[in-house]
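For reference, the structures are reproduced in the following blocks.
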Structure I
Amino acid sequence: MSTLRLTFLGTGGGTPSINRGLPSIAVNFSGELLLFDCGESTQRQMMKAGVGFKAKFTIFLTHLHGDHVLGLPGLLYTLSMLDRKEPIVIYGPRGVEDFIEMFQKTRYGKIQFEVEVRRTKEGLIHQSRGYEVEAIRSSHTIESFCYMFREKNRVGKMNVEFLESIGLPRGPLWGKLQKGEPVEWGGRIIRPEDAVGPPRPGRRIIYTGDTMPDDRIAEFARNADVLIHDSTFDSSYEAEAAEQGHSTSRQAAEIARKARVKRLYLFHISPRYENNSEKLLLEAVKIFPETYLAEDFHTYEVPYSD
């Protein structure tokens, strides 16, 4: 089984505060690092959190507002100074190519490794051995995307009672059955469907980036293990949130309830709540009890549901 670790590197929005950096989330899975957004000082937050600069490292940008991307030049230059050789793939919306090309052309440093830039579009955009990343558009003031990290389905549970009843010893034959191959034992053919249960769904993390409440996101996040949702304001600022393309904590909780997710994290917290962020949490838990207030450096190891 693979560890799926979520680390909040920056949980604020707009401008940094004493306790909150700008948006960035790290996902460590099976020796790979996925970074969602890269606000100012993300590289320092990564060092402090100990998430590591993995050889397999992919970056996903939700949109190109400065608080979500201005940590990227420094991060890439630091990796180059550390003599990184492995390439990095960066996904982002329209304009991401121009943004990265712009700072690569400056005279203030040179990136010594390959940076591959790919345009984010709706649908499945990235695959690796044990997971996939999918995207849909979010509802913000510029082109913006919501991302899903989805672990690939795991093999079903072995029907231990059946296998022991026929005396099939644990070992290579069990492994073949798990791979979907029939085996011969005791003069009979053992079929995988008799010995192995149905595939078990992998774990899922949804990160909305900046967005107004959107039923498409609720459907996208259906039954997810974790939903990280824009919660910039409390409900008294609902009109302002709509004008700026954001959500309130109450609206985030309503999306989580519709989606029937297991856990909601309130994210992109306005600096105005520096000393009273609990107000956002109290508003949300009335609607969705499994709500948590994201804090810089908080980690969560997403468990298997079975």
Structure II
Amino acid sequence: MKPDLPSTRRNIRIIGVASCAGAPDPACAEGPDALRHYQVFHDTPLQRIAWDTILRVPRAQQNTPLHAVALLSDRQVSKVEAVLRAGHFPLVVGGDHSCAIGTWSGVHHALADKGPLGLIWIDAHMDSHTFATSPSGQIHGMPLACLLGYGDAALTAIDGAEAKLRPEHVCLIGVRSFEAGEADLLHQLGVRVFDMDEIRRRGLTEVFDEALTIVRDGTAGFGVSVDLDALDPTEEPGVGSPVPGGLRRAELAEALTRLRGDPSFVAMEIAEYNPRRDHKHATADAAGDLVKAVIPL
């Protein structure tokens, strides 16, 4: 059955993923609950946002990261697909960025009978390691590789063994911290990477327009995954893995306004909010501003 691609007046349903199973800092698991408490997503013109659920790692799985991420990803697939098929817009709020495996597997499943999925990955990092290339072995550095079909079978086979994304329909924005192994994989696959040097040279507006061309061309719909560490930590300190020299909140929010009312924009994800590192809720407010940027006035 075809998902009801949302109109300009979509209801947004928030799916929290309160997990740090894929990352070394446990505070990212507190992110969804903190953002819900601060109500940063609710100051919208028509109040069309509601929390659906917050998924959590079962206590018995908390010491087995691979199994925990796989279990949560399976549960996310069902939740995300159900929201899409009900005609709503899923907003997934992590947790560490390993939540992306479940988010985009669910969107892929919902769109599979209509065509491929496009994805803009906004992040300071490439998140394209496998266990064979990762220096840390942390799964939050692997989700994009998994979605492209590379990595441990427990993660690449979530909702089926096929790759959930095709390289020609994916691009990264804001990259400034990575290792050779993941860069080599993306280069070999031909994935377009807009690093911060290119963004500062060309401007985010021009880069974002090119990114939209990539993810719209030949796809049934596209999504946006935002790791909050894409933002500059001098403004937004409350992230899992801060890296200097990032995007400014205002410029990213302005770029995201291009998505307002686009029926092919089918889902969004915000990940890696770390409330213990935040200062006066600055980064929580940034998460809210990025979501509000895509909502039609």
Structure III
Amino acid sequence: MLDPGDLYTVAPDVPELINPVLIHALPGFVDAGAAGRLLGRQLMDTLTHREIVTFDVDQLIDHRSHRPVMTFVEDHWESYTPHSLALHLVHDEVSEPFLFLTGPEPDYHWERFTSAMQSLIERFDVRLTVGINAIPMAVPHTRPTGLTAHASRPELITGYEPWLATVQVPGSVGALLEYRLGQAGQDAMGFAVHVPHYLAQAEYPDAADTLLDAIARATGLVLPRAGLRSAAEETRGKIDEQVGRSEEVAAVVRALEQQYDAFADSRGAAPLMTVDRQSLPSADELGAELERFLAEQNRKDD
């Protein structure tokens, strides 16, 4: 393996930190409801922060798959916005410092990047690493937003019940980091928020708000949620209005509600996705129906 230390540069004037928490949000192939991006925007827009570590994105990111933005004005290229993968020093609402890693998920050098992060975690004496993710699930927006909690040791997620049994999923850098930290005997945990799959392609602030609440309870940080809460309420109102205009969509949501309630009544007896599946539409059917309905509404608006 090439030297992991060559992947990053540390600012020269980083203050001494005492057992900070590290939060990482690296949206990759799935960020349902844009929850990770909304959470990152909430923290960066409302809290004092600065970059203390920057990563060499030319070594880590496939720019053809994740093309950076350039601005063209009339007859020339006006600007170029490169990717940024960085570790920020942030202060919460009561000035408690914590670390926040944000940017695109690396495409290359996963083990090398993970080793680099482990070195930084040791350097800054991080006491707990928390990752976030957002996954589409067959759940209705009319019920409480659920979470799958996971950790390097079970004591970190006491009080959370599992939603899924054994399952194989595509890997991610965030998951690999938690796995490697666990192997090294360090505390690491994460939350995957459940986004209604018919809303996975839209911004769903309720998912980001649920993640922020879980992070705050796990770490003791005081994090700003007011903006997300108001956005979540407004978004739910718009969704309810759209669903109410279509009996087909309303019927699908009712079916999801029945599935959710049945699972809640038998919590722990079976994974969510195995309860009465024959009576429910598939994700493709639900998505197609909602897309058809929204397209009809757009044509009426036009």
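Derivation of every value follows stated rules applied to the coordinates shown; laboratory data play no part. Quick caveat, the model's predicted, so the values are computed rather than measured. Cβ atoms are built from the backbone, for glycine too; each structure is taken alone.
Quick check: 46, 45, 40 is what I get for Cα extents along the principal axes in Å, calculated from one of I, II, III. Which structure matches? Computed on structure II. Kindly point out which one of I, II, III the value 0.35 was derived from, the read-out being FRET efficiency 1/(1 + (r/R0)^6) of positions 66 and 202 (r between Cβ atoms, R0 = 35 Å, to 0.05). Among I, II, III, the structure yielding 0.35 for FRET efficiency 1/(1 + (r/R0)^6) of positions 66 and 202 (r between Cβ atoms, R0 = 35 Å, to 0.05) is II. When helix-only ellipticity at 222 nm (-39500 (n - 2.57) for each DSSP H run of 4 or more, over all residues; to 500) is computed across structures I, II, III, the figure -12000 traces back to III.
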